[in-house]
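Below, each structure is written out as structure tokens.
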Structure 1
């Protein structure tokens, strides 16, 4: 599966979960939010397909994926990204000298 195909599958999974994805410009990667009871994932539209997949996968993990059907390859990717995100240091945790 190509990165573009994976991105389409992950986007469809988000839609199936009732989560809207918005691609915007800015100085951010992306993440999830709830705006007026609407679940939204905001993604920087200038990111590569691979990074967009990662951002959406991690945000879906924040919403919860246990009871959501996904194609096995998509589930494996999303679960791997969730684990990777929990192991990576957060940018705001860095100490600057």
Structure 2
């Protein structure tokens, strides 16, 4: 099991209103932003039914990538699913990203 895939990060995200607010402020589509002094190209996709949000970010001129899917479940809960990285990395990135 990869780090963050046990649901602990998903629970942390749900208990972290800062994450929810930071993600909601990001527009759908492409944007540039900075995180820890590095510039990223970020693509945010939201499904028409509002049940899935995806983010893919790539460091411009570097090698770092941040990627996740956030699912709204029928139970009213959400499931954060990072792609090959920890939930902490995803949450820290979304909260700390400064859009240009």
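Values quoted throughout were computed directly from the atomic coordinates according to the rules given, and no laboratory measurement underlies them. Because the structure is a prediction, the values reported are computed rather than measured. Cβ atoms are built from the backbone, for glycine too; each structure is taken alone.
Brief remarks follow.
- Structure (1, 2) behind the derived value 13.5, 46 of Rg and Dmax of the Cα atoms in Å: 1
- Structure from which 0.95 was derived, FRET efficiency 1/(1 + (r/R0)^6) of positions 20 and 76 (r between Cβ atoms, R0 = 25 Å, to 0.05), options 1, 2: 2
- Structure (1, 2) behind the derived value 24 of relative contact order in percent (Cα under 8 Å, 6 or more apart): 1
- Of the structures 1, 2, the one that -7000 was derived from, the read-out being helix-only ellipticity at 222 nm (-39500 (n - 2.57) for each DSSP H run of 4 or more, over all residues; to 500): 2
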